Structure I
Amino acid sequence: MPQPDHHAPAPLPSAKPQLKVLLCAPRGFCAGVVRAIDAVEEALRLYGAPVYVRHEIVHNKYVVEALRRKGAVFVEELDEIPDTRAPVIFSAHGVPKSVPAAAADRNFFAIDATCPLVTKVHREAEVHHRKGRHVLLVGHRGHPEVVGTMGQLPPGAITLVETAADAGTVVPPQAAGLAYVTQTTLSVGDTAEIVAILKARFPGMSQPPKEDICYATTNRQEAVAAVAPQVEAMIVVGAPNSSNSQRLREAAERAGCPKAVLVQRAAEIDFDALGPLTSLGISAGASAPEVLVEEVIDAFATRYDVIVETATASEERVFFPLPRALRPDAAE
């Protein structure tokens, strides 16, 4: 039996500095995003290419490019689509009522991949309108979700409130009979401040039976807020036009993280600006795939001896079935 070699050299210590990475959980894809991406992939499987998609199905270039390679054709408006029998899918953010109407006029095979939690807000706005209430919508002007929600009602039936300053000065067209709804991907803290101002000014205002900011937005912000005080920097993987991703970066800053940056891919990381680190938090917006999180970790692993720990704030088990037109029982 060979004897141990007591003279064998000890393993060399790593030349790289050590970096503790706290992975925020939950992070990345939410149930609404999974459903929307699955809808495009299932339509491609069932009907073949092309499948037309109005607006980015979710706000993530990587996801959009992957679907484009499989045969999805992304357009901003329906008039970019030729006369076709191919499926035409509406994005997870929701659309104004004029869009399904225009699709019907052209006899398109339209599939609505709007997140069910956005649809819930649309229904709330419609109910308030039917009851004669004027709706105040807390959200960001120009965001596709806000455009879609405002487009559920006739012009003038919804007033947009973007900031606390707006909440303090907004003059609705009627003093009584008011209600509010919110975009689903807002900052929990900012929205609470805006709503508090509105409630103080309009005490009889109707409110959502359950808050409109979705479970995924809330959970990801809570996870980031828990990790942020423990790390020297926070990387949020997400797109600059993704509302929920931008809110995660802001949540990290608000919770005391000295450096919080939003990147779409590892290639965008500015290591010089971050400086030397011993601790790092990583999260991802609801439309960012996990493969991009792994890419970011790998980028840091080229410079550091990385130790990864998961910091779990809550468990998610939400699932949304595919749009009805794509379910196996649709033909029955």
Structure II
Amino acid sequence: MKLFATIVASVAAIATLLSCGHKTEQPEEDLYMFTSFHEPADEGLRFLYSEDGIHWDSIAGTWLKPELGMNIMRDPSIVMGPDSTYHLVWTIAWKGDTGFGYSSSKDLVNWTPQRRIPAMDSVASTQNLWAPELFYDDEKDQFLIVYASCVEDAGFDVGIEDPKNNHRLYYLTTKDFETFSEPKLFYDPGFSCIDAVLVKRGPEDYVMVVKDNTRPNRNIKVAFAKSAEGPYGPASEPFTESFTEGPSVVKIGDEYYIYYDTYRKFIYSAHKTKDFVNFTDVTDSVSVPKDHKHGTIFRAPRSVVNNLIEISKTK
């Protein structure tokens, strides 16, 4: 028994020494990041950051000055790919342009040359291209870029909309941002719609949060699908008041926070939900800096965010 006890003690001591000499590195913590722009959208890409996804601070300065289209950057959307590259797309013109902007970065500071992606150039009577939104489809290992365009001769119901302001959602797919699919219709709910963002909750369980852009609604609704590319079902009743747009979604714990621009009140608002059926207004509980406009939420390592903050002090 004494021999056995001695062996056990020796093994324990060796294990302690080994554990002290070989500490396991902990993965780096991610922070929440929110892309942004300020009107009149000619200064470029801005960032907010947050520890908890609820209370947001600005990172001073701009990080990519727009050089395409009307030299504006609206609705910047960022997704990190499997290769740890940040991919960025944005609106380059209010009207008269049928492409969107693209650039990429490894650190959110240094960006590749800006490229115009000619998404709707081949679709006759297209009036514009607004709010391209990136989504990485891990089921098919590809990116979706969903955007709103008004195609005047497409034959959609107009209702009381101006024929040149009667939008539907379209999309492209790509695996490498070099080769793109042909544009396809993504969603026609029977009314003009813009500003779509996709959320994957699980296998065969996808949610789209989208703005009903018809008069007098101009509010935000949801629709559901079994795959990222749809088809998505009928749009729900709105969960926001009128004159709201630009939804962004972040999951915090077991709840989803949906941020959006209540543009006639000049504030950013939020609802939270667990099921995208029942919603609670939490506008009074969140804090978003003044002048923030339509962006998307993603995660970035603390070291990347800290580097941005340090560089911003010299801008």
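Every read-out reported here was derived from the displayed coordinates using simple, explicitly stated rules and does not represent laboratory data. Note that the coordinates shown come from a computational prediction; the quantities given were computed from them, not determined experimentally. Cβ atoms are built from the backbone, for glycine too; each structure is taken alone.
Where does the value 6, 25, 33, 20, 6, 4, 3, 2, 1, 0 come from, among I, II, when P(r) over Cα pairs in 10 Å bins from 0, in percent is the thing being computed?
II
Suppose distance in nm of label points 7 Å out along Cα→Cβ at positions 125 and 149 works out to 0.7; of I, II, which structure was it derived from?
Matching structure: I.
For relative contact order in percent (Cα under 8 Å, 6 or more apart), which of the structures I, II scores highest?
Comparing I, II by relative contact order in percent (Cα under 8 Å, 6 or more apart), the maximum is at I.
Here Cα Rg over 2.2 N^0.38 Å, for residues 197-252 alone has been calculated and equals 1.15, so which of I, II was it run on?
II
Given a value of -3000 for helix-only ellipticity at 222 nm (-39500 (n - 2.57) for each DSSP H run of 4 or more, over all residues; to 500), point me to the structure among I, II it was derived from.
Structure II accounts for this read-out.
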